[in-house]
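Asker: Please find the structures below.
Throughout, read-outs are computed from the coordinates displayed, never taken from laboratory work. The shown structure was predicted, so the numbers you read here are calculated from the model rather than taken from an experiment. Cβ atoms are built from the backbone, for glycine too; each structure is taken alone.
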Structure P
């Protein structure tokens, strides 16, 4: 199955649900959220996977001190996931060639993605997703920063402060600067 055919099939599932497509990325907009789906092809162009995410516009504004772009890419999302992690808890890539028919797998994948998007439509649910995925135990700062912002926006100021404090101790350079900027925008006193 070619990338073009995969995109066409995913578009057939998502377009009737209100998703708009640009290239291999789909967005569906609400007042405060943008739901995102994309097709990601490997660097060798021989496999593909699907990714999904939800961007909270207020979280993005606090994180980057600017409004989100008009059309959202999946890495910009407040919460995000690869479809394999939704289906069986493991990263999954499928063969990308003319001889493979992945229509049934695409149906299963899109259904899993739609369920993830439905379960991520509130700040509390996004907090739950990030906590369940133990982002504070990982090294990549953006999901941890997103968690702290969501906690603050959800009036969980003690949790937000603890999340920011812990992250501030672990990062340096530009990420430390970003943490300090977010702390200031959230009016979280520096307890360290």
Structure Q
């Protein structure tokens, strides 16, 4: 809490705080998404992503931010964080085979990144794939849910800020976007299959 207070004192304005939070979130985001597509990403790699993303964000915030534009700082931060995480995932022990098999059977993630787990499970005579045909990939509805949720949340955040500054038109547009996302989201949530 003391460190958070010191960091808050270093903030010059709301925009610098926003940039810092975006840098932290962007660095970890790719690794957290990658975990759903590649079995090798483990908890240690995710922790390294959080630490390195925070470190990169502090570096850009307290370093020389004028040397590079914000978008380039973001790309470099994501690249460095992802690189550290992948190296960590490859250098550390993977998640246990039992846990990976259980996860795969329950979620049925798509992509070639899980082929090793499927082959190992089938070699152990474990039924990995849903043969009933009732289980299809949830990738597309899941991605749509993620996009709608993200846009809706960001629209509400901006709407609140614009309301505080008396920008009524922008705020109404943002609220309309958030309501649209909230109305459409349940339609795609119904398409997701959750296994017990």
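Asker: Assuming 11.2 is mean projected area of the Cα convex hull in nm² as calculated from a single structure, say which of P, Q it is.
Answerer: P
Asker: If distance in nm of label points 7 Å out along Cα→Cβ at positions 46 and 166 is calculated from each of P, Q, which structure is the one that comes out at 4.1?
Answerer: P
Asker: For structures P, Q, which has the highest computed value of distance in nm of label points 7 Å out along Cα→Cβ at positions 30 and 54?
Answerer: Q
Asker: Out of P, Q, which one gives -24000 for helix-only ellipticity at 222 nm (-39500 (n - 2.57) for each DSSP H run of 4 or more, over all residues; to 500) as computed from the coordinates?
Answerer: Computing helix-only ellipticity at 222 nm (-39500 (n - 2.57) for each DSSP H run of 4 or more, over all residues; to 500) on every structure in P, Q gives -24000 only for Q.
Asker: Okay, next question. Please state which of the structures P, Q yields 14.2, 47 when Rg and Dmax of the Cα atoms in Å, for residues 6-117 alone is computed from it.
Answerer: This figure was derived from P.
Asker: Compare distance in nm of label points 7 Å out along Cα→Cβ at positions 70 and 102 across structures P, Q and report the one with the greatest value.
Answerer: For this comparison of distance in nm of label points 7 Å out along Cα→Cβ at positions 70 and 102, the top structure is Q.
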